[in-house]
Structure 1
Amino acid sequence: MELTKIRLQDLEAFGRSERFRTFDTKPISLARIQSYLNNPHAEPSDVVLYLLHEENKLIAFRTVFAARLMNQSKRFAWLSGNWVHPGHRRQGYSKKLLDEALKDWDERLMFTNYAPASLQLYLKTKQFQTVYLDHGTRFYFYFKSRKVLAERHPKLDFLLPVLDLFIRLAASFTHLLFRPLRVRHFSMKESALPDETCLTMAESKKDSYLFARGRRELEWILNYPWISLTDDQFVHNYPFLSFAGQFKYRTIKIFQEEKLIGFIVVLLRDGHMRTVHLQLPYDSMRIAARFLIRVAVKNKVESLTVLNPKLAHEVRKRPNPFLFHKKIEHGIYSSFPVSAAMRKIQDGEGDFIFS
């Protein structure tokens, strides 16, 4: 079995190589390659892809990308994308690639947005500690029961079409009754991406956040997402999402009288909306929640995910047509000492904002 490390300077060529073509399972998509290449914090010598393979059979892979903490010159890497062939699991290959990444990145790795089972595996290594842990909320509206219940209750599969009909009727009824209240002295405007005024605001406020996300970071992220609306070649041979029927960012700009006081970037993918960037004064969360609800309702979303605890609380308190909601955990973990004291955390840290 061979270990291969791909550096950023070789990544694009690897994506065009014969080895990449012959792998039945692809270790990275072309959209991710372009995103990694345009990362403003990346350096050509960065190791960004780890492979374990036997000739042309891929056994395991791990991808990482460079980032920087506020006021720190030394970089770290976000863990993002880890896969082991089903026939080779529980043999330590994932841990082997993790150890290689720790070595190459001077023990400076972080991760977020992992499934509970994966999270426990990482924490059992004793190499990661909690940087941030809080809870957001997921609100359900025109959701599909199969996505929520099928895996947990497979015996109810035959009832799901009937349940979906009732859900749609219930959501349509609450939607019909919902009348958003006029917000005096405040207004909102929607656009696709943050405009110059929004980017300037993000740049001026970035020092308040643990992970610096100013103008250049936002321009990189929003212009190089990991999901394609046209390229579906990786749907069946890449273990992570790379294609969607609907994928777009929307910017909700909030004004007091005529002055911009903040904005929210939401990601809408196949009916599911989530907040991925908030640039809001703390005392404007109540107003922002009303406008966020309006946008979600207008798009008839299946679900709305809000990780910021204050904004999620305000959405729960405001009149809304959502059928129910549940608490979801938002954690960030690091292999090196990080203090989040006095620094704010964005909703879409790590790889959460890209897909």
Structure 2
Amino acid sequence: MLKIFFAFIVIVHGLIHLMGFVKAFNFAEMSQLTQPISKVSGIIWLLTTLLFLATLVLFFTKFDYWWLIGVVALVLSQILIIQNWDDAKFGTVANILILIPVFIASLNVLPTSFQNMYKAAVQERIRPISDNSIVSENDIAHLPAPVQNYLRYTGVIGKPRVYNFWAINSGNMKQSPKSDWITVKAQQYDFFDEPARLFYIQSDLFGVPFDGLHAYTGNSATMQIKVASLLQVADAKGAKMNQSENVTIFNEMCMFAPATLIDKNIKWEALDSLTAKAWFTHNNITISATLYFNEKGELIDFSSDDRFLSLDGKDYASYRWSTPVKDYRDFEGRKVPVYGDAIWHMPEGDYTYAKYQLENIVFNSKEFTLLAN
């Protein structure tokens, strides 16, 4: 809704500047402008119109620096308004309304923006992959039967081992059990040679944009959220956050990169023909999870009691966490579930807080990619 309002203001405000051009060249009578306007000034009025329209086009085509054109348009517009203050002073209100999203967008160029922090952390970890080892039947021989069947089903046998992936997700999230759903867009990189997870999310609430960064690098995990790139509303970290992200990264190994499950540091136990339990250790933190499969060999659910729920990034509660998935699709010859839910199983009832759709995934990515929201 705010995008439509922004577009409306830019179009109307931009076209109003044509009046100065029309008056300067005597194309029509412009009684609204009582001051004389030179032809040179008229060209500037026209240029300002074109800059506002260009700003809008670049905004909708998601050009990173659309806001820079907007700044030039706003500066020229305000100079013209000041020169014709009695006739055009109310244009200042429109300029202020346009300035707000322009200013917010400009903050993304700062090194401290989540977008640039995400980019820097990913680029630090992407490196050429020298090991082209292929996953073989011998590599999966130590795994429980249902896990072996899953790896065969997903097509990892005979393909290179996975050292990282880049993924794009879209979907809906809830901030609390009683809150409304919001639409989100997320992109992430997971690394497995030296485990790390970088998850960048963008959305808006009541039309106000916010973004967040989950970063699990080295031996610590953080989860930060800012509204309008200015106001930080969440900053979760600490031992419980580290443990929770251990669960998350292992979950994504199971869901999106099952080739990584051959790691000998993962301990396994077969519970029955369709269920297996795993213990994953990273940073001296061991978590456990139960994996559920169907007769086809698909992983259909993952649950763990080792992840913590925090609604504010400060207080944590322990509940069972599960991620049922479905709708397997082929990516680069590997089958991956493209739809999933994330659920907290609370005493008062299940709290489904996320529904995601996997849009794309690239295995063993060699370069950084950032998609504009």
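Each value in this text was obtained by applying a stated rule to the coordinates, not by laboratory testing. Every value quoted in this text rests on a predicted model; they were computed, and no experiment measured them. Cβ atoms are built from the backbone, for glycine too; each structure is taken alone.
Here FRET efficiency 1/(1 + (r/R0)^6) of positions 8 and 64 (r between Cβ atoms, R0 = 25 Å, to 0.05) was derived from just one of the structures 1, 2, and that gives 0.60; the source is 2. Among candidates 1, 2, the computation of percent of Cα pairs over 27 Å apart that gave 56 used structure 2. Computing distance in nm of label points 7 Å out along Cα→Cβ at positions 48 and 96 across structures 1, 2 gives 1.7 for structure 2. The greatest value of mean count of other Cβ atoms within 10 Å over residues 32-39 among structures 1, 2 is that of 1.
Suppose distance in nm of label points 7 Å out along Cα→Cβ at positions 128 and 208 works out to 4.9; of 1, 2, which structure was it derived from? Answer by label: 2. So P(r) over Cα pairs in 5 Å bins from 0, in percent, for residues 256-295 alone, computed for just one structure, reads 6, 19, 32, 25, 10, 6, 2; which one of 1, 2 is that? Value 6, 19, 32, 25, 10, 6, 2 for P(r) over Cα pairs in 5 Å bins from 0, in percent, for residues 256-295 alone corresponds to 1 out of 1, 2.
For relative contact order in percent (Cα under 8 Å, 6 or more apart), the calculated result is 14, so let me know which of 1, 2 that is.
Working: 1: 23; 2: 14.
Among 1, 2, the structure yielding 14 for relative contact order in percent (Cα under 8 Å, 6 or more apart) is 2.
Work out the source of 19.0 here, i.e. which of 1, 2 gives that when mean count of other Cβ atoms within 10 Å over residues 104-111 is computed.
The value was obtained from structure 1.
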